[in-house]
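Next come the structures, one after another.
Any read-out appearing in this document is the output of simple, stated calculations on the displayed coordinates, not a laboratory observation. What you see is a predicted model; the values in this text were computed from it and never measured.
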Structure I
Amino acid sequence: MRLSEEESKLRRELLPYGVYIGKDGTETLFDRAYHPIIARDADGKNLRKAFGWIEHTKQVWFYDDGCSPHHITHADQKSYRKCAYALSAFIKGNPITPYIHSES
């Protein structure tokens, strides 16, 4: 699927790229620029805006550049859905594990 530059930029800013996982299990979604979006406690509760440097012991990603949901000439629709579902699950306090593409 082909995207406009505007749509591509919007997807980069709004869709989660991955999650920082803290020592205490806190999870923080981040965008493609690695900026924090929102965080929640290890139990999936206490949803809050996230900002600044996020201390973490692990990272997971929902896609990579080979299957980007915001690439202008070939936006991957499966990755787009995966990111949207991951965001929804995160907000609802549900596990994000079904949407993980890779981790470190």
Structure II
Amino acid sequence: MSPHGLGETAATYLAHAEQFSRDMTWAGELFATHPELRGMEAHIRPGRVEIVTFGLNGALRDWTRALPPIVVHDTGLYTSNQLVGVTDVLKTGHCTVTVRRPLS
């Protein structure tokens, strides 16, 4: 630390560390409060929480109810083993949840 406080680089690293800590706390509280959220794969990155859940019965409804008010809800396509499926993407704040519907 310099005599004048944190330098620009140190302040940037500190801000990222604090955001990561908030994201981890938020994710832990989300899963503890809503045990119905299931079938997921989570990727926690500094400043982002990305979750993929597979189209189990009620998955989209459960995630929609558990997240803060949804900012964006898009429907799109994804590929898996050369097959194409439909996915719902929910985005709110620092979280993105992708609900993949079963391939038919």
One of I, II was used to compute helix-only ellipticity at 222 nm (-39500 (n - 2.57) for each DSSP H run of 4 or more, over all residues; to 500), and the result was -11000. Which label is that? II
Output the label of whichever structure in I, II has the greatest value of relative contact order in percent (Cα under 8 Å, 6 or more apart). I
If you rank structures I, II by percent of Cα pairs over 18 Å apart, for residues 25-72 alone, which sits at the top with the largest value? I
Ranked by percent of Cα pairs over 24 Å apart, which of I, II sits at the highest value? II
